[in-house]
1. Could you figure out which one of I, II the value 24.9 for mean count of other Cβ atoms within 10 Å over residues 33-40 was computed from?
2. For mean count of other Cβ atoms within 10 Å over residues 81-88, which of the structures I, II scores highest?
3. So semi-axes √(5λ) of the Cα gyration tensor in Å, for residues 89-128 alone, computed for just one structure, reads 15, 14, 7; which one of I, II is that?
4. To which of I, II does the computed value 34, 26, 18 (semi-axes √(5λ) of the Cα gyration tensor in Å) belong?
5. Please compute relative contact order in percent (Cα under 8 Å, 6 or more apart) for structures I, II and give me the label with the greatest value.
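Laboratory data are not the source of any read-out in this text; all were calculated from the coordinates shown. Everything quoted here is computed from the prediction, not taken from an experiment. Cβ atoms are built from the backbone, for glycine too; each structure is taken alone.
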Structure I
Amino acid sequence: MNNRKIEYWVIPPEADAEFVAHMEAVLDLYAKPYDPTRPVVCMDEQPVQLQKETRPPQPATTQHGQRVDYEYERAGTASIFIFTEPLAGWRKVSVRERRTKADWAIEVAQVIEERYQQDERVQIVCDNLNTHTIGAFYEVFEPEQARALVRRIDFCYTPKHGSWLNIAENELSAMTRQCVHGRRFGDIDTLRVETDAWANDVNNTQRGVDWQMKVDDARCKLASVYPKIKS
């Protein structure tokens, strides 16, 4: 019997031109110098299981740490949306009940109209999900507002099996480890307060993201992903 531990990885495809094309588009975007008039913003999202305590936790004492009963009550789900501007060192976390097209469009619109209302264009990096479409804006807003938003956004989609290229996924992973993992949140309001506190703390204490991988690095280290051109 083989008892070796299984390791889970995001394994890129081999000789996939579509993967390469989207990957290089993202890497080219990350390689551009900071331009406050055309900010690069990454976004990601994830579901969270809400869990209520069935018994009040016992507070920590000098003899033992806090004690939490292993039983809990399921209280539905929520969805965390995170936006980050890597070169500016800025993050925003929102919590919603769902992660539909409408939820996504509302979250993007809020970021565009609040933080970037003075910018002519905003470049957004996100996963190529079926909820991430320009049509989503027309399902939520009147045509004039929807068109005004779409005109100002340039979407850059990460390739399938290439979500690691999205800097927001890294930020979301850090937020999960530092704020959500191992804790129980019985309602959306509590989760919202805690994730807001995390974002404010990180924005005040951390710098921007220094992305190292360039197109030339990808062509060397991920050579198997590139199609072999027959001469």
Structure II
Amino acid sequence: MTDPGTHRGTDPAAAEKQAAAEAAVALVEDGMALGLGTGSTATLAIAALGKRVQAGLSVVAIPTSERSAAQARALGIPLTDFATRTRLDLTIDGADQIARGSLDLVKGLGGALLREKIVAQASDRLVIVADQSKLVDRLGGQVPVPVEVVPFGWQTTAERIARLGASVRPRRAPDGSLFQSDGGNLILDCTFDPIADPAGLDAALATTVGVIETGLFVGMAAVALVAGPDGVARLSR
């Protein structure tokens, strides 16, 4: 837990994210192999982990994006890969939405959903860090579900996803070109009404030709550390 005075004068949501990130990094033990997430809250967690490594903590890590890898290297966090080890003890990552109770997630607004899901599946525990604004009763609604697709024929893939009830738009880079993931794929941001059956929708998307992976992380998070004005709440499935 951070001192309430540490972030005096800063955005409350930013202070909450910082508190959640520090609470997650406190779970890391010497000798662990870690997954490092992508996004604004994961960036805070990597920074906090870097301080612990500089103080003598011994860990190795697999980042979920080139951006997270560059940050980890700059902080002296030793990196490894799946050729060296195929299981991780713990992954710390953020989320765009967290469903109360189930801890099902929407992830991928940072563009790294495929690598994030590979790393999460390889982890004994997936710990999500977020501020309380990410908690929802049902996934979807105002937050789109990112879907990573192959570039070839992406327009036809988008049409098939639209038939599942989504409003679909391709993600764009700042220069207006189609956004490309680290793997060279495209991302379609798919807005659904509040999702009654995340597992069913995930399965339907996964069997759509052209889809590589979805931003629905169903039954994967073990713990969510959610920060609010009164501190960090630990939510479990």
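1. The structure behind it is II.
2. Largest one: structure I.
3. II
4. The read-out was computed on structure I.
5. I
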